[in-house]
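Next up: some structures, all given as structure tokens.
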Structure I
Amino acid sequence: MNKIGKASIARARGGPEGRFRIIGGEWRGRRLPVPPGSDVRPTPDRVRETVFNWLAPVIAGARCLDLYAGSGALGLEALSRGAARTVFVDRAPAVLRQISASLETLKCARGETVCRDAMKYLDGPATPFDVVFLDPPYREGLVAPAMTRLAERGWLAAGARVYLEHEADIEPPALPAGWQLFRSAKAGRVRYHLARPEHPPAGHP
């Protein structure tokens, strides 16, 4: 969920209607609403296409965590492509109401919404996930501390993948010990990566 200007929001949403498109899987081509009046933007189609090409070997049956869920585009795309479950975490009730409505529209019972600050959520009891989408508001320095919590508190299953997104004019954040970036790309003002721990994460043998 990234805060951007109103004009950019309209462009990123694909027009004044405030909708985004599922680009692959079971619901390919379905258009879903972005929460009205919210300062979030769906991850663009071309970025999602690249990211889910990267995730193709692992997304089917994966347990996914969509932190700073915003529009829910990443988590919903994962469900469309066969993820077993996605937990959407955001502190904005209007955002989660729209994601819940989208899940109902899609007749999907594999999604769960949690209304909580993402960092506080990561301080709670951990459930291991196979894929984590980490796309926080820009300019707030949230990516690195979120990765540290994921690594240290047992949120990552063995072989987990973590999607990272940040503004293009800064270097990638420092990774926790034992992590590596194994995919990276840039699109417009956005840099995005796929990271993974090189060693078993905390809480796993």
Structure II
Amino acid sequence: MRSLIIGASGGIGAALVKALASKGEVVALSRATHGLEITDEASVAEHLGALAGSFDLIFTATGALGTPEKALRSLTAGELLSQVAINALGPALVLKHSLRLMPKDRRCVYAALSARVGSIGDNSLGGWHSYRASKAALNQLLHGAAIEIARTHPQAIVAALHPGTVDTPFTEGYGHEKHSPTRAATDLLAVLDGLTPAQSGGFFDYSGATVPW
């Protein structure tokens, strides 16, 4: 198995690299170590363009929470655009430029970290407008891409994944019960192992349950 992890210096990304190391070759890329800026298409094209061969798994484990708005009056254009750029545009650009690295003749997976708060159907609290909107945008981009990719890569699976609340700097100060990055990586990889091409374009949580759009 050959895997590519984008965002490999983050909590979940690093745990994914470690978990996959025993299964085959792992190529790890990050902003901190390699200067990969996922919101800059030239940077994405340069880093992914330098890779050769194909990958069985490409996992974009990036994201940003910013300062969640408690009310609509706190919404700003800058925060909304920043969240959409990092959480939706970035993973979409990675998928765009990694398509040539996905084999057409066997099973392959592209996964990106989404979040349950990006679910419109599961939103009963409001608030967190920028973050919610950015993850909902990511889900739509992945769903639409999955339809297109299935035409040329019939065994491909594209998935949006909710990892739960994971104990990383990303969630520092967030009061919900958290689980470790190692546990998150193990759970998410198990979910991906169980998906079929018929489920491509779906939104799943760390237990494998489908999350409402």
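Every number here is computed from the coordinates shown, using simple stated rules; none is lab data. Computed from a predicted structure; not experimentally measured. Cβ atoms are built from the backbone, for glycine too; each structure is taken alone.
What to note about this one:
- FRET efficiency 1/(1 + (r/R0)^6) of positions 19 and 155 (r between Cβ atoms, R0 = 30 Å, to 0.05) derived as 0.85 - corresponding label from I, II: II
- Source structure of the calculated read-out (distance in nm of label points 7 Å out along Cα→Cβ at positions 35 and 115, 1.0) within I, II: I.
- Read-out helix-only ellipticity at 222 nm (-39500 (n - 2.57) for each DSSP H run of 4 or more, over all residues; to 500), computed value -7500, structure in I, II: I
- Among I, II, which structure scores highest (criterion: relative contact order in percent (Cα under 8 Å, 6 or more apart)): II
- Value 11.4, calculated as Kirkwood radius over Cα pairs in Å, for residues 131-178 alone, assigned to which of I, II: I
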